[in-house]
Structure 1
Amino acid sequence: MAGFLDTTDHTSEFEAEDIAQNKAMGILAYIGILVLVPIFAAKNSKWARWHANRGLVLLICELAIGFTLGLLGYIPYVGIVFRILEWLVYLAFAGLVVFGIVTAAKGKAKDFPLVGGLLAKIKILK
């Protein structure tokens, strides 16, 4: 299991003082709509913006996939398959949110397991 969670660590790219001052902003970045707090309150923190970008990408993907699977769940007969898949996707996103919160609380900047490389390529915030 340790290999699964051993993802690319970007912590060395940030200053220790920035991390220490904005740890709470990094945590908030993964809690749904609260991603807006670090986006607007920590504009000058490179570390908080890194986590805010990851949290925002995660939120957008979760909403898009959840909405799509939710609509497909209304298809007669096969809709139940999409409803089950929707809940499995929500569980996977919950795991990624917990991973993000834990790594931010530890003062780390690590990519997500499995999808980290893909999500890291999407840059919404600069």
Structure 2
Amino acid sequence: MVNCSPKMLDRTFSALADPTRRKILAELANGERCVTDLARPHRMSLPAVSKHLRVLERAGLVRRHRCGRVHSLKLETKPMQQAQAWIESYRRFWEQSFDRLDDYLKELQSKESSNEPKL
């Protein structure tokens, strides 16, 4: 299995669990944005959006930089890539397990059909 930091995976999945944060990440996928631009489409206060942004920052999913009074955020993909690699390793594990089960069931069916009396 992929060796990812459990704490980092927990933060990533926790951050991705909220629909508002996923929408913010989708906006940032189009390029760097300032906090007020990110807050505009959401029906919540600027401090509430800022809390969501801090969760995303702690998870390493966004990076903030400041130019005067303007705070801009940029998408960071590494945590999502690690989460995707972790998920992919389990997908491969389960696919291989199901393939082995399928092979076993086919083998059983083949033995049953060869043991059936011919009429």
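Just so you know, all these numbers are worked out from the coordinates, no wet-lab data involved. Everything numeric in this text was worked out from a predicted model, so none of it was measured. Cβ atoms are built from the backbone, for glycine too; each structure is taken alone.
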Between 1, 2, which one scores greatest on distance in nm of label points 7 Å out along Cα→Cβ at positions 74 and 98? 2
Given that semi-axes √(5λ) of the Cα gyration tensor in Å, derived from a single structure, equals 50, 15, 10, which label among 1, 2 identifies that structure? 2
Using relative contact order in percent (Cα under 8 Å, 6 or more apart) for the comparison, can you identify which of 1, 2 gives the largest number? 1
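So distance in nm of label points 7 Å out along Cα→Cβ at positions 42 and 82, computed for just one structure, reads 3.7; which one of 1, 2 is that?
On the way: 1: 3.7; 2: 2.3.
This figure was derived from 1.
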